[in-house]
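Laboratory data are not the source of any read-out in this text; all were calculated from the coordinates shown. What you see is a predicted model; the values in this text were computed from it and never measured. Cβ atoms are built from the backbone, for glycine too; each structure is taken alone.
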Structure 1
Amino acid sequence: MSNPFEDYQPDFCTSGSFMRLPSESENTRLAILGMPLDTAASYRVGARFGPQAIRQMSMTLSSYHTLLDVSPFEDTNAIDIGDLPVVTQNIHRSYEIMETTMFDLMKKRIIPIGLGGDHSITLASLRAAAKAYGPVALLHFDSHTDTWDTYMDEKYWHGSPFIRAHEEGLVQPDKVFQIGMRGWEITSSLELGYNVIPQNELFTRGIDDVVQQVKSTIGNTPCFLTFDIDFVDPAFAPGTGTPEVGGFSSHETLKMVRSLTGFNFIGFDLVEVLPSFDPTQTTALLAATLVHNFASLAALKIKQETVLSKS
C-alpha cells in the first residue's frame, strides 16, 4: 500500500534502500546492490554489514549534486536491488552469484555500484566486466595494492583480487592505476605492469596532475572504479578492516573523485566499511557520499552519450 506521507519522511526513516530508491524502474541505467561478503578478510571482520550502514546514512544526502550539476538517481532512473545472497562459507559460490548478477546488469548497459563487503568482491565484478566488455581499465583507490599472491596458502582473499584479475586476463595492465598505496610494498604490482601512485607521490604531484596522467592513459577504454575506504585516513574513516595512517582527508578524497569526469565508467564498487568500528557513522556517511559521487559520474557519462547519439 502506498504511503501518502512518503514525501515527508524524516531522514532517520528508511525503506532499506539507498536514498529510498525503488527496486525496479523502467529504462534504468544505474543499479546499486549490496555484496556483503567479508569471509576473505585477514584482520577485522564485519564488513558484511557495510551495505546496511551505507544505505542508512544515505538518507541525509541531497538528490542533486551541486558541483557536477546532475541529479544522479533521477537522471539515470536508478534502482537498488538489495543485497545479494552470498554464501559466507564458500567464496567461490559467492563469486558465481556476484558475477552472474553484475553481468546481467552490464550486458543491459546498466552501470552497477556494488557495496561491500571486503575487497575480494571486486574479482567477481571484474569477471563480469571482462565478459561484457573485454579486458577493462581499472581505477583502484586504496592504501594496499591487493596483489599479494597467497595468505596462509589461500589464493582467494581480500589481499589478492588484483593479482588474480591479472592472471585471468580481466584487465589491461597498462591501464590499471593503483592510487594512494602506503600500507605495503608495491613491487608485486609493478611486476604485473600496473601503474602505482603511492600516497607520498600523490601528495607531492597533486590531484590535478595525477588525474591528467590517468585520463591520458585510459582514454575511452571501458573502466571499472574500485574504492577501498581505507584510502582515506582513519581520522576521517575509522570504520574499516585494515586502517593505515597517513591518508587523505574526506575533503581531499571527494575533490579527487569529483575530478574523474570524462571516463567511460562501466561499474563501481566501494568496499571495507566496517560499522562496528564506526561509532559516530562518519565512515558510513563518507561512503554514502562517495557512492553519490559515483552515481553522479555515471549520470554525466550517460548524459554525454545521449548528446552524442542525437548529434
Structure 2
Amino acid sequence: MSDRLPPLTALRAFEAAARHLSFAQAAAELHVTPAALSFQIKSLEQHLGEPVFHRLNRAVELTEAGRALAPGVNDGFAAISAAWRNAQRSINNNVLTVTAGPAFTSKWLAPRLFEFAERHPEIELRFSASLRLMDFERDEVDVAIRFGLGKDKGVYSEPLVREWMTPMMTPELAESYDTPEKLSHAPLIHDDSLAFLKDTSNWSGWFKAAGVTGATGAGVRFSQADHALDAALSGVGVVLGRVSLATRALERGHLVAPFRLGLVPPAHFRFVCPLGTEKRPHVAAFRSWIKDEIQSSKAFEGARDLVPVQM
C-alpha cells in the first residue's frame, strides 16, 4: 500500500458517493456517467489496496476503510470550497454581505441605508437579519453586527455602541406620566430581548434605581426589541426602550424619553469580521460609515444619568 494520494477526481467521486450512498446520484451531481464514477472509485480502491464500498444489489455501503476515509475527505472538500469562495470574495469589492439581528436591521440599519448608498454607490449591500451564530466561511458573510457580552475569539471584534435604556412613550402619554411614581401605574411594555443577561436590565431595575417601591411591573411582553418599540409607537404603553434602536423615533419626536435616568446593561453591539478582512476596502468603508453614524446619534446620552446594571 503506497502513501501516495489518489487522483483528486477519484477522491471527489468517493466523497459524493459516500455522501449519497448511491453511485447514480453521485454521478448526476458531478455530471459524469455512473460508469465513469465507478471507474474513479475503483482507481481509489487500487491506490488504497482495499474496497471502500460494499456493492449490494441496489445500493452501496461504506466498508470499514470507507468509513474511516469519508469524514476527512468530506471536510477536505468543504475546506477547499470555502477557500475558493473566500478567494472570490477577496477580489469582489463591490458586494458586502452583512448580518445583524432583526431589531438592529429594521430600526437602525434600514432607515440609514440611503446615507450609505449616497456615500458609497460602488458597494452593493446585502443583509441577512438573523440572531443565529454565523460561520463567516460557511455562510459567506463579510460582517456581523452582534449584541452581547462580546467574548469573540479568533475574529476581529470592535465595540460599536454602549447600549442604555430609558422609558419611552408617545408625547400624548408623556403628559399623563411625568413622574416615576405616576409611571409605575402606566401600561408598561416589556422588552424581553435582554432576558438572556439574567440581570436587572428591566422595569424592576429601573424603578428600583428611581427609588420607586411597590411597582408591579405588570404589562404586555415582547421577545423582540423592535416589536416592543412598535407597540410604544402605536401608543399601547410605555417601553423601557433601547436607545440604539429608538434614536430615529426620538429624533423625529414620534417617541419622547422624558426621564433623565437610564440603565446601562453589560452587553453592547460589536462589529465582527474575519481577522484581516477589516482592512479590505468595502469592509473598511462600511466600518467607517457605521461608526460615523453612531457618533452622530449620541445627542441624548449627554443629558442622562446612566446607571450601570450589575450582572
Structure 3
Amino acid sequence: MSMIAISNFSDSNFVLTGFPGLEANYLWIFIPFSSIYAMVFMGNCMVLHVIRTEPSLHEPMFYFLAMLALTDLSMGLSTVHTVLGILLGLVREISLDSCIAQSYFIHGLSFMESSVLLAMSFDRYIAICNPLRYSSILTNDKVKKIAIAILGRSSLLIPPVIIRLKFLNYCHPHILSHSFCLHQDLIRMACSDIRFNSIYGLFLVISNLLLDAVLILISYIMILHAVLAIASQEERMKTLQTCVSHICAVLVFYIPIIGLTMVHRFGKHLSPLVHVLMGNIYILFPPFMNPIIYSIKTQQIRKRIKRLFQFKGT
C-alpha cells in the first residue's frame, strides 16, 4: 500500500492489511473464506444442537465438547466482520477501541480453547484410569465449576495487558500485518515503554498455553501407562480410540499456534502474505476442523447427526 493511500486514513485508526498483493482477486478469495466461515458456524451450531437435544450426550465429555464448540463459534464471530469486510471492500480501517476489543476476544478465546482442551484431557484421564469413579468425580456440579474456572482464567488474566494498549503512544505507521487485531501487532507500532506488555504477555503464554500443553502431555503419558497395563490388545485399541478425537483437536489447535509463532519470530524475510495466511490459519483452522473431527470420530455424535439428516429427508 502506498504512502499516499495510507495518508487517507485517520491518525486514530489502524489500517487492516488484508491480503497484500492479491487485492485484484479479493472477490475470488471471498468465496473460499465465506465458505469456511459458513462451515465454522454451521458445524459448531450443529454440534451444540446435537448435544443439547440428545439426552444420551448429557455427560461431562460432551459438556466439554459443547464448551469447545462455543469457543470456536465465538472465535469465528470475533473476526468474520473484518476478514470478509476487507475482501468485499467494505472495511479498510479499524478504530483503536475496536482493535483492542477484537484483540481481547481473540487472545481470550485462544486461552479458553486451551483450557477446554486441558479439561477434556482430564476427562479422558479419569475415564480411562479411574473408570469406576468417573461419575462420582466428574459430577455435573464439578463440570459447572470447571467451566466457571475456565471462563474466569481466560477472561480475567488478559485485561491488564489489553487495557494497557489504550494508553500507549502509537507513532509508527498504523498498518496491521493481519486482517484482524493481535496484541503483538499493536505493540509493534507503539513508541511507549512496552516492557509490561512484553513481560506480562510472555507470562500469559507460559501460564496458559505452555502450561496447558505440558499438563495435556502428562495426562496422556499417564493414560498410555494405564492402557499398556491392559492385557487384551483389542481392549487397548478400543480404549485408545476414545482419545483419538481429543488428540486431533489438540494438534489442530497447537500446530497453527507454533507455526504462527515461528513465522513471527524467524520469518521476517518471508512475504507479508505468508504472515497473513498463517494468522488466518491460526484463527480459522481449529473452529473449522473440530466439528469435522468430532462428527467423524465420535460414534454418538455421528449417529445422532445421521438420524437428524434422515429425519429431515423423510
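Structures 1, 2, 3 were shown, and percent of Cα pairs over 24 Å apart at 63 was computed from 2. Structures 1, 2, 3 were shown, and distance in nm of label points 7 Å out along Cα→Cβ at positions 55 and 199 at 3.2 was computed from 1.
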